[in-house]
1. Tell me which structure, out of 1, 2, 3, gives -7500 once helix-only ellipticity at 222 nm (-39500 (n - 2.57) for each DSSP H run of 4 or more, over all residues; to 500) is calculated.
2. From which structure (1, 2, 3) was relative contact order in percent (Cα under 8 Å, 6 or more apart) calculated, if the value obtained is 24?
3. Of the structures labelled 1, 2, 3, one was used to calculate semi-axes √(5λ) of the Cα gyration tensor in Å, giving 36, 18, 15. Name it.
4. Which of the displayed structures (1, 2, 3) returns the greatest value of distance in nm of label points 7 Å out along Cα→Cβ at positions 112 and 136 on calculation?
5. Given a value of 1.05 for Rg/Rh (Cα atoms, Kirkwood Rh), for residues 48-151 alone, point me to the structure among 1, 2, 3 it was derived from.
Structure 1
Amino acid sequence: MSRSDIVFTIISSEVITMKKFKLTDLLIFIVTAELTGAVSALIAGDFASFYAEVTQPPLSPPAWVFPVVWAVLYALMGISAYMIWNTGNKSKERSIALKIYFIQLAVNFSWSIIFFRFRLLGAAAVVAVVLFVLVVLMILSFSRVRKLAANLNIPYLIWLAFAAYLAIGTYILN
């Protein structure tokens, strides 16, 4: 199989698995994910001062890094969820993938509130680990529907591994 045949096969499979692209629907998915983070942060309160007060584990980034990274990750989550939703195949796998997506989004929403608002460091560490597991499951379920959608969440998973380390380290040190 030549290189052009491989490219044609990949493009053909992408076209077959996608319904017509709808910008409005894509924006709804991205905005929903971004609003999840924004509302959670709003409810959580002044995270920067609490973050400065606690003893942090090694490699802790400055407070300004978190909103920047999360904005990018929420956009990637929204794009990937749209890709799953927009597949031409309304299979059981698609339904399961979207359910896991929304469950992990709800758990993600709760983490900042638990950590910053209620200052329940142990509970936040547990939630961070649960969220990591949910995102692994989400990526696996996305990969059964659309590999690219699954791959868009790899940076999220890597960040969650780091966030879980920070949450557990903060709990232990405080």
Structure 2
Amino acid sequence: MEKLKGKVWKFGGDIDTDQIYPGKYLPLTDKQEMAEHAMEGVLGAENFIKNVKPGDILVVGKNFGCGSSREHAVVAIQGKGISLIIAESFARIFYRNAINLGLPVLECAEVDSFETGSILLVTPETGEIIDEETNKKFQAQPISGLELEIIKAGGLIKYLRGKNS
């Protein structure tokens, strides 16, 4: 997996799946339309919704993605072009959904060191994070093993199809 470089969008902790992707949009099936509602329920996310660009990085606090098991939250974030999520911690079901849908996720205890607008260079396999503005290095839990293979394949379904072809 290549290094990922992107602008940071930072939010706090305990953001649940209904804030990431409000339940009133569950009937939507078009991924681009779903993406227009990513993070809509999060206080202060208006600039994110209007200005996020493909390749940007989401940095969040603890327990990101708590709540329901809906995959829609990951699909909406991916649809916005987010290349990676760095969190102090993830709700396990969100973490698993992200891996299964091919979205890299890293846990890092030092998320308070990052600011919205900073540019990060991240190596998911090693967990190395470099803040290009300060040149400071941080260490996240790396993505490895089967999870890395699934992400490289583009998600669990693509991974399984590749194994069975």
Structure 3
Amino acid sequence: MTAQRQTGRDKGSAPRPTGSAFLLAQVGAHAAARFAERISQLGVIPADVGLLRMIATQPGRSQQSLAEELGVVPSRVVALIDSLERKGLIERQRNPQDRRNYALHLTTEGTHVMTQMRGLGSAHEDEILAALNDTQRRQLARLLETIAAQQGLTPGVHPGYQQPPR
């Protein structure tokens, strides 16, 4: 069989691709859309959640450190942080060691959103991986980590941040 096996082909219909790369893209797009739908009730988008997580795990970090970790120009981070600040989820505080830089912190509301996110994230994971048992879930995670590392992806950072804003 080729990488694009023909499955479920009806007379006269085109073959459906089922290669691994296609399946990763298909499941990824579905999972991303479901996640965005799920978190919309919190008034945030997936990009917000990633930044909030990064700030929550390293309170006081600078916009510059976020830009470096995300692999984007600092002006891109400024726009993302401005949005989170307008939503009342983060605050910029002057860095006491370097008054030229801002230290980023979650607000009380930002902490509340992150707490709710943990539950939503867990439910999302369970929904997407419902067809797998615990051993299969761990195996899938290891395989995907191996692929991500081989592709040079930064652990824990979605490559979508590097796309220009719409």
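Only the coordinates and a few stated rules stand behind these numbers; no lab work does. Since the model is a prediction, treat every value here as computed from it, not as a measurement. Cβ atoms are built from the backbone, for glycine too; each structure is taken alone.
1. Answer for the origin of the read-out: 2.
2. This figure was derived from 2.
3. Matching structure: 3.
4. 3
5. Structure 1 accounts for this read-out.
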